[in-house]
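Undergrad: Before anything else, here is the set of structures, which you'll find just below.
What follows is calculated from the coordinates using simple rules that are stated; it is not laboratory data. If you're wondering where the values come from, they're calculated on a predicted model, not measured in any experiment. Cβ atoms are built from the backbone, for glycine too; each structure is taken alone.
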Structure 1
Amino acid sequence: MVDPRLSNATSKTEESAADQAEPQTLNITAATANPRLFTLPWSLPLVKWSQDLIVNLPRGISRHVVRFVRVGDHIDAMKEISYRSAVKEYEMLRSLEKIDVPSVKPIGVVAGRRNAKGEPLEAILVTEQLKFSLPYRALFARNLRADTADRLIDALAVLLVRLHLQGFYWGDVSLSNVLFLRDADNFSAVLVDAETGALYANLTDGQREYDIDLARTNIIGELMDLHSGNLLPSEVDEIEVGNRLADRYHELWDALTGMSSFAPDEMWKIEQRVNRLNDLGFDVDELEMTTTDDGTRINVRPRVVDAGYASNKLLRLTGLDVQESQARRLLNDIDAYRTSTWRQGDELEVVATDWMREVFEPTVRRIPPEYRMQIEPAQFFHEVLNHRWMMAEKIGHDVSTPEAVDDYIETELREYDMDPDAIQSILDEADSGVMDEFGDYHAEDDPDAAVWASE
C-alpha cells in the first residue's frame, strides 16, 4: 500500500526504476544538477579513485565500499551497491526527504558503469555528506563523558519514534546506520541507511516492536565491540544501555500517541499535556477529543504531531536552522537578552533580530577557521554560554561573552580535534565489514584497508 502522503511526491510511473534493467551505458540519475559529477572516474572501482578526490572523514562500518568524495565545492558520500538496491534506497531517501524525516539527502544514482575492459561495475548511490556529523565509533574515540552511550541511545529513540510516526519501517536499526550531530548537551540522530526500509500508511505494533527488538540486539553487540576495543567506559553496562532504547522508545511513544482521560472540570490538563509534548520537542497540530457515553470523562489523544517545536520557532524568529536542544538554548538566551535590555514590551521578532546582530553573530564569527568544518555555530554558541557560566561560578562575578570566547577557544575547543591516526583506525575498521557483490573489491588494492587486509 502506497503512503497517501506521497501521492503528490512520487513518480506516477507504473514500474519503479528499481524493477527496470540496469542501463548498459553510463547513466546518472540526479536530484540536483552538479556538472562535476560527470567528470568523476566512474570507470574505476571506488577503492581505486585517486586520493586527491577522497576526503578522509570518519565513516561507519558498512557492508559496502563507501567513500567521501570532493565534488567541486561539495563533499558527497559514495556507496558502491547493486543497481536494484541503489535505486530502491535512492527512491526511499527521496520519499523520506519529502515528508521531512531526519535522513541524509539523496543526490543521485550512477549506473551502467564499466571498467576499461568493458566489464560491469556496481552502481553508486550518491548522498550529501552531513556536515558536523560523526558515526558513533568516532564519538567514542574522542574520550567523551561516561554518559555518552545513554545520550546516543536517547537520540536514536527519538529518531525511531519519528520514523514510526511517519509510517517508516526500518528493518535494520543500529548505531551503525545513523549519524549523530551534537545538539547542545545532547545528540540528534539522522538516518543514513534506508536500504531495508519501507513506508506504510501506518505501522502495526508488530512492525514497531520488531524494529525495537532488532535495535536492542544490534546496540548491545555494537557496544560489546566497542568494549573489546577499549573504547567504551568500563562503567557502561551494554545490556542495560540496549534495554534503555526500548524503555525510552515506549515512554516517548506513549507520550505522543497515548489516550488521556480527564473530568470536564480538568480541561487545564489538556494544556499540560500539550506543554509536555512541547518540552519533548514536538508540536501538536491537532487533538482528537471524545466524551464517554455518560459524559463524565473527556478522552484526549494527539492526532497530528510534528517534531521541532523549538527549532521551528527559532527558524521563524531568526532564520537559524538548528537542532532542537540548541534551539531551546538560543531561545532562552534571546529571552535573557530581552530582559537584560529592558525590552519586554517590544515585539519578539524585533528583539531576536537585534540579538542576532549584537550577540550571536559576533560570537560565532570568532570560530577559528580550522574548526569551522567541525563545530556548528549554534553548538559553539551553546558551549561558550556554558563556559561563561562556569568561569563566573569559579571567579565569583560575571564574565563577558568575549572573555568567555577567548578562554573557551584556548582551553576547550581542542576537544573537537581528532588525531589523524584515530581517523585512519576508524576508516580501516569501517572497511573491515565490506562484503562485495561483484567480486571486484580486493583489500590489497585499497590503501584504507591496509591494517585488516594483512590479518
Structure 2
Amino acid sequence: MARSAVIIGASVAGVRTAQALRASGYPDAITLVDQDPLVPYDRPPLSKQFLAGAWTTDDFSLLPAGQADRLGVEILRGRRAVSLDPGRRVVELSGGAALAYDVLVVATGARARPSPWPVPDRVFVLRTLSDARALRSALRPGRRLIVIGGGFIGAEVATTARDRGLSVTVVDPLVAPLARLVGDKVGRYLARLPGRYGVETRFGVAAEAVVADGAGLSARLSDGEVIRADLAVVGIGTVPNDDWLSRSGLVVDDGVVCDERGRADGTGSVYAVGDVARWYSPGHGCHRRIEHWTSAVDQAACVGQQIAQPAGTPPLPGADYVWSDQYGVTVQLAGSTHATLEHHWVRDQLRPGRLAILYSKGGLLRGGVTVDWPRAILACRRALARRAPVAEVSRTLAGMLGSPSGAAQPRTAAAAGGRGNHRARSDAGKDASETETASRSLRAKPDVVPEPGKGR
C-alpha cells in the first residue's frame, strides 16, 4: 500500500514542511490541505508591503506557479479539517470527505483574536489576505485611524497607515507595549519611536469601548478620553486554530503540545509545527508556542527531515528570532530578552539611531535586540548558537564599528531606575537628548547608552 503524508495548513509552516520532506528524500504522496481558497501565501508582507500597495500577491506566494507540481504535492484548497481520529489515522474534512494518512502534520496556525467591538466596515483585524485587502481599501489619505494594540502588528499597521497619509493614534494598556517581549527599560526606549514618526500614542490606558459615531467611530479610553476616528484596527493577539482537535485525544493546551521534535503523540504519526504548535524547549524547561516566522521554518525543517529520515537526528530549531519594520526602523530580536536578564546597551556614536542591547546571565549571551543594525543581530544569533560569552559578543560589535575597545558593561534591569509616564506621548527632544549625544566629528565606537530614566 502506498504511504502518504498529509499536512493540514498551507501557511509558511505547512508549505515548508512539504518542501523539507522532498528535500530530505521523502518518496511518497504529500497532500497539503488548507481552508483558504487562495494559493498559499506568506503573512509578514500583509502588514507592510502589501498593505502599502507596493507588492502584489505574486510577490509573496509560498508556492509559485508550477512548484507544487514539480514537488509532487497535491493541494486541496478551500477545505477545512473538522476532526481527527489518530487511531484510524483519518482526518475528516469539511463537506464530509475523509483523508487517510500514514503521517500527519498539523500546521493550522492561528487566527486573529476577534475584536470586542464589531463595527462592520470600520473596525478591522489583520491576519489573512482577505483582511489585508479590506483594510488596504479603507486606508485613504486624510482619514483618522485608531490602532488598538501596540505590538508588532499594531506598530507595522500604524507605520504603513502613516506612510499612506492617515493620522494615526496607537492605544495600548502598557506604558511600553513591547515590554512584553524585551522588558520595561528597553520597551520604554522603543515606545518613543512612534512619536518621532508622527504617530500619536495613548500608552498606559486601555480602550474600553469602540462604537459607531455617525460616519466614523468613537473610542472611549480607560482614563475617560474619547478619540474620534474614521476606522480602527484591533491587534490584540491570536488564538491557535486547535479547536478541531478537541476530541482527537491529542494534548491541546493553547496549541498542540509536542515534544522537542514536534511529535504530538507516542507513535510518531502526528506532528505539529508553526503557530498552532507548543513544542517542549529543553533550554527553557517548558512547552512554548512561538509565533515567529523563523521558528515555523525551523520546526518545518526539523519535522520534514525526521519523517523522511526516521533513523537520523535532525537539528533542533535554533534560538528564537523575529524582526519588525516599524516607525522607520527595523527592530530585531534573537534568543531570550527577558527583563530579569542583565542588559548591555551598545550604540554607534556616529549613527545614534543604531544600537544593540545584549541580554546575558552568568556571563553568557542569552539574547539580543537591535535597532537598524543587521550585522549585530547576525553576530548575536551566531553567538547564541555556540553559547558565547557576552563580553566576546560585545568586542565583536566594537570591531564592527572600528573600535578595539569600548565593550559594553552590564546593567541589570533591577538596578535601573526611572519610571515611564502614565500616558507616554513621544517627545522627540527628550529622545534626542538620550540617544543622539555623540558628535559626528568623533570616531565611531560603541558606547553604553543609559537605560531610559537612568542618569537623567
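Undergrad: Among the shown structures 1, 2, from which was the value -6500 of helix-only ellipticity at 222 nm (-39500 (n - 2.57) for each DSSP H run of 4 or more, over all residues; to 500) calculated?
TA: 2
Undergrad: So, one more: Given a value of 4.2 for distance in nm of label points 7 Å out along Cα→Cβ at positions 350 and 374, point me to the structure among 1, 2 it was derived from.
TA: Values: 1: 4.2; 2: 2.0.
Value 4.2 for distance in nm of label points 7 Å out along Cα→Cβ at positions 350 and 374 corresponds to 1 out of 1, 2.
Undergrad: Work out the source of 76, 64, 46 here, i.e. which of 1, 2 gives that when Cα extents along the principal axes in Å is computed. Before the final figure, lay out each step's value.
TA: Working: 1: 76, 64, 46; 2: 73, 60, 37.
Working through the options, I get structure 1.
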